[in-house]
Structure P
Amino acid sequence: MSLQNQVMEEIKVAMKAKDSITLESLRAIKSALLLAQTEKGAGDEMSDTDEIKLIQKLVKQRKDSAAIFKEQGRKDLAEPELAQVAVIEKFLPAQLSVDEIEKVVIQIIESTGATDMKDMGKVMGMVSKQLGGQADGKTISGIVRAKLT
């Protein structure tokens, strides 16, 4: 089942359950999918990789908003954002642990012969491609930076 069909089914369930947070989150996903499909130069169908990137972007936006709200002492606004993150993350592949990410990073550093920070971009690209949505870019970046210094 495509992501769009899956989201539509979840929207129906959320509407019947009158779950406003879930419904708002699912509608955000649906909206982002429609926008991506109607962009100039977009094909008929989005690839799985593009869908994962889109979902990751939505999660990142909400986490950033929640962090800003917390900094400003607006817990009342941060909580709904974090609740939406939980709903949206259900559509992402299972996230890897830091140890699992570290193993992949070490393997790629050894295979490419990377030795210092000049090679970070190359390593980051390969790790991100291999993990394909199973890890947050910020986490990957931190691990790669630590291993290359």
Structure Q
Amino acid sequence: MAARIDLTLDCADAKLLAAFWKTALGYVDEPPPPPFRTREEWLAQFDLPEDEGVDDAAWLCDPDGAGPRLSILKVPEPKTAKNRLHLDIRVPGHGGPAERWARIRAEAERLVAAGGAVLAEFDGHHVVMADPEGNEFCVAAAAASGP
């Protein structure tokens, strides 16, 4: 059986990034693990410092259960360099190159409206973007077939 992965983003503002990535990926807030009813109740078991709380993190999941979970955690250090790992958001649909590029550009515009920024465009292929805290990701067309 293949291993499953979760992704974790370090950040300065967990609520800001959670809102952006929920919009970008169509993810939802992940419920706390059983038997806990709330994230506050779950976090209480960890003996966190008094200045850390539920607003310092967010946990997101794919509502269909297909994609990896995403943890967004506040850290004291600022982002200082290019990501060593980035996400590719794949825009679904078929059609010719012009149609695929139009969908990619439309998705990039939607994500700019949600707080992202375009860093570079590779005409006809993909758009390099950044989330509100500067984490790079790409928007590209989904593969015509395969995983």
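Only the coordinates and a few stated rules stand behind these numbers; no lab work does. Note that the structure is predicted; figures quoted are calculated from it, not measured.
Each of P, Q could give Rg/Rh (Cα atoms, Kirkwood Rh), but the derived value 1.01 comes from Q. As an exercise: helix-only ellipticity at 222 nm (-39500 (n - 2.57) for each DSSP H run of 4 or more, over all residues; to 500), calculated from one structure in P, Q, equals -7000. Which structure is it? Only structure Q yields this read-out.
20 is what came out when relative contact order in percent (Cα under 8 Å, 6 or more apart) was calculated for one structure; which of P, Q is it? Here the read-out was taken from P.
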